[in-house]
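Listed next: structures, encoded as structure tokens.
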Structure 1
Amino acid sequence: MLSPLNASLPRAPAQNGNEITRSAAIAKAPGAIAMDSPSPTSHAHWVSDEVELLIAGGGLVGLLLGIACAAAGLEVAIVDPQDPEATPGDADDTRSSAIAYASRRALDALGLWHHIAAEAEPILEIRVADGDSLLFLHYDHRDLGTGDPLGYIVENRVLRRALIKRLRGLPNLSFRARSKVAAAETSPFAAVATLANGERVGARLIAAADGHGSLLRRAAGIATVEWRYPQTSITTTVRHERPHGGVAVEHFLPAGPFAILPMTDNRSSVVWTERAELAARLAALPAAAFTKELAARFGDFLGALEPLGPRATYPLGLMLAEHYTARRLALVGEAAHLIHPIAGQGLNLGIRDVAVLAELVIDARRLGLDIGDEVLLDRYQRWRRSDALQLAAVTDGLNRLFSNAIAPVRLVRDLGLAVVHRLPPLKRRLMRDAMGLTGDLPRLLRGQPL
């Protein structure tokens, strides 16, 4: 049986009604899969198929990891309960994602961006305001002198459609739809996953891309630090009377941030953070009443608003896995970390996980080394976990600082916005951070092929 490691994260104090827990996941938890250690001979006798990399989870991050590794020649299998052929565009998904400039480089290097570019709206400016305060912070891509946008806004359904189109052209990538990993066994030599249909698939490495409730993470005994915010995100899309000019706007309101993200076709994606007890009622309002509430927070700077499509709500929380790896197991995306959407960096964190893990795995394979080796996995954890910890701390701190109406706190944060606005070198550094251009970048984030 895999044993959880003992290092732990500091436990954050409860604030503003946040519910904080530290989980010590065990294999016998309700719904968890079993993760055992087979004998060296059982693998050869009982495996019905064998790949180099098995990915549990076919969301955006799981698909991207599969494409990155398969494009470099690895035999890859993705297992997911959903059928990509049945829902090729996720038409009911109201979410859009902010794609940092470095993440765009990675998508381009993997042959994906040309499928996305026509439906990606460049972010040219970001304006941050504290409610109705006259003080604000303004980021402009022209201040960097490169001509590159700060990032892009892309609908999740567009991203998924591009990923599925790309994977269809990779014969060494198989997609096991309408299934899931029911059990997993690891040894010093290999891993074996038993799928829900009874099929047993051998692999050198299993990647858990099965979301923040990851059963593989729990089965491996990897503990987490997590808490819920007393907030829920309402997402929707609006068409507006005036063009947005590629400007993203974030209003900090007492209940939480209200983000207006530029999209193609004179539309904007709205990520509206509201008190949890109020969000469900707002999302369920009739169209006219909902539009009135939306407009009161949105403002009239883009003219009349027309909400488009469905609305969705998502409870907000923070989760950090204490370890990103176990024997022949690596966590990626929200299986490893879940952060507040205040900075729009959730998917970018997952893309950075993919870029690092794919680089390490592919380089090891080219050298004839074991891609599930403990040394490789330890390097992945050291490379990625500190980045996620830092970003989680920043987003958590910003949310706590700005999601209240305490007068002295508001004065301090408004002065902070004004000071940063008047310090061009600091603004440029913050813009480069948000673009994903700082730190120890793997090849994909530098726009280089694997």
Structure 2
Amino acid sequence: MAIDFWTGVVPQICRTEPAVWDAMIAISGLFEHPDQCTDFTLLRARRLNSHHLSESQHEALAWYSRSISSIHSQIERGKADPYIAIISCVLFICIETVQGRMEEALQLYKQGVSLILDLRSQVTFGGVSATKAALLEHTIIPLFLRLGTVSLTISGVQPSQLFALVEKETSASMFTSISSARSAITVLSTDVILFEREARVHLDIVGGEAFVSRDMLERKQSLQTRLNDWICAYKSYCQIVSAESSSSLTFEPLLLTYHAAASISLSACLTSSEAIYDAHIADFVTIVEQADLTLSTSAGPDGSQPPFTFEMGVGIPLFLTAMKCREPILRHRALRLLRQAPPMQGFFKCTPVALLAGNLMKLEEGYACMMQEAKSEAHYFDTARSMMETLSTQTLPGHIPEEARVSFCGVFRPANGFPPGITECDVARWGRGPDQMYLNYLRRSFDATSKSWQQVSEIVPLEA
């Protein structure tokens, strides 16, 4: 997306700034010979003593260390150019993310935001050239916004201050470039993610969707209106550009996946029912088809994907589809694409979430099979006859019935601590070590005494 940055700005600066040159050599080396941490972010496992880097990886990290030392030296001598510092920070974030070291990359991201805000204030007072100011506004800040949106998929990460600065600028009802459409959906996706977080807390406080406040409903509708406006403006832009050009143009299918994902998430955020996702099959189809197009574009001659992309990728929308779409063919296709996608996409790791989605999918399919088998058992039929009769009339063919669906709570490793409500006794029955990853989820269980469905918390080892 930031092609001008990587093909123009960085090579030009490399000629005069050794630190930037060294960082680019490091990126190249790690891209060609990746050593990626595929653990969940903030749940990194302890590295074994037997883990060794290859000679190429050692060399790449040596170039990285040299680049960092050069920048630190400039800072200590008071001769660091803020503009060069931001460029270097972007490259350092890239080096950390290509390794899957998201914790370190997030710290660098925060430093980069501070550098941007400082440089932006200098622009206001005329302390920065027009060329550098334009690069900051049109390339660096949009890049940080996209990274910031991806970072919000990590639990506990707070939104960047940059979003407040650009929100008004990206809310236009028409687009003059694909870049403006991209920036608008980036900010809009962020707003939906933040509202979704707030909605979960609100549901817990008020006790259910029947008690959702009018303010929350109005804010949800406002976001939906913005999503509707975006897709109308995007389609209008594509039509205008296509009519004006005689050549075959390729627009960004990735933008449509994020619009569809935001629409799905917004629709479901004020309800605890998993059935709401069934109304979004068309959006899930959009995600899968457009993600397939995106991956076909990034595939190499042998069909393989690069080990890393520094941008928003198809990972997040595909993960949502693999987790929440209960149409089996579409869901399994989404999981296959997620496994094929570049394993590192900005701050998003596809490898661990593909493992998570696959395990959750197996759980739901297993529960659905158990329910189908139990349906033919007379003794179970007697205790849950009314439920099963309702189920048989409401379930679409091939779909996971709602009673068999689970709600994802989180993942944890005992060595890193236990989530609320989980104890050592819960883990001990599995007989695994402290570094074993577990999936924590909620499922429905039929209580024969009360003849009703109740929600229970479960954990299972997360396994390939």
Structure 3
Amino acid sequence: MNAGSYLLYQLLHCDAERLQMVAYYIGDESFLFDKKTKTVSKYEEGIRITNIVKGLSRHGVEGYIIYDIAREGRNLSTGFPCNGWGIIVVTSPNEGNFKEWEKHSRSVRIVMNCPEKDDVKAMCIWMKRNEPTVQAKYMKEVEGRMDKAGPLLRYVFDKRACKDRIDTCESIVDKMTLSDTNYYSVLGTNKMCDGSHVSHKLVKVVRVRGKEDSELPLNALMSSHLAELTLCKLAELMVPNDFNLLILAIKDDLISKALEDHSLFAFLSAAFVNAIIPKLTELKVERNAPPHRCALRVYPHGRPFKPCLLECLENLKKKINIECRVLYKPEVQHFPLVDGFFFVDSPRKTLVGLQMTTAGAHHTIPSTVRQFNERMAEYFNGWKKLSRDMSWDIIYIQHADSMPMNGWQRCGPVKTNNLSNDEKKIAAFWEEEVRQYIAAVSSRDF
């Protein structure tokens, strides 16, 4: 984020009468700015500038110190700040960088969020301001890198560096062992990560709203791509009960994001599933139609207990067999029809599709259903044959504060006169064979 240089810019533009000196430490280099004489001195050794700053303080000269810890494990002097000098320490969330100094100072921790996508889009527009024809393509490329690597400016603008970063993070997940899972217990808490362990590359600190508009730091996974890989690996290695506790720990983060990103993994928690089963309400084509019980309600033991990340089709080496009690989560964004799904081994095998939504309506169209079937046939062996005797349940998951979904979610327009014969068949299948349910959830359900 270059927070140190931004702060330096702001301080140098303050009134020189109120703030004459600014000391800037970054890595092994230090700079002392005298705003009255408009000069800057550079020092290669931190001890020398520190002695000069302390000498200025003794002579009544006031100023401000920016200590940018650009190198991990560099503790600053416990003698800072000096009398008449303020200080701000810029660091990654690694207590090894500042814990000893913090004990002897009356400092306040401030969490700075990583840049949002809109911030990065603005940067892209500025960087390509003289090339309007390539702006949109460039923004899309950078946004794709953010989805995978996370909102790290040093990587998302450099294709090669970003690929290396993603490869490194994916390797960390792939090599994770049971003992490594302990380092991920910080997720959903305000505990600092252990900067000496590789897990810190996968975790970021974000600011969230607490009670009475207070702000709290919270550890979250770096990106949606790395979150899915990490949670899949943790579910594979951890004892189910321990993984459930981890999901419960990050439940507020999962739900607070309008049930986006990796929130589907909450379905691996027995507590979460048990909480929503009583809330399942059927959405009927006709209000007086006979009820149908959701497969998850009839067979609660059929809930998913392990995840499977469906990689992008271009990376798929071979088709896989359908397994019951597996939560399938497509890695590709905008997967048709649902966000994820699992199969229940009832007398008639049931596909349970999961769709997270905040809208009061979530109608679909025949082409989306057709695309879903085509994707399933590309991923799973024997899909066309198996799907003929399969029943479908679609569960719409909403936040309790969202606009409620009350009616049947149709496939296609209200009037089907203009649909082709194939589209009419799909619309008829949707109306006759697909059962729909809605569940409104909140953090109070846990």
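Coordinate-derived values only; no laboratory data. Predicted, not measured: the structure shown is a model, and the values here were computed from it. Cβ atoms are built from the backbone, for glycine too; each structure is taken alone.
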At a computed 51 (percent of Cα pairs over 28 Å apart), which of 1, 2, 3
1
Parent structure of the calculated result 24.1, given that mean count of other Cβ atoms within 10 Å over residues 103-110 is the read-out and 1, 2, 3 the choices
1
Among 1, 2, 3, which structure scores highest (criterion: distance in nm of label points 7 Å out along Cα→Cβ at positions 143 and 431):
2
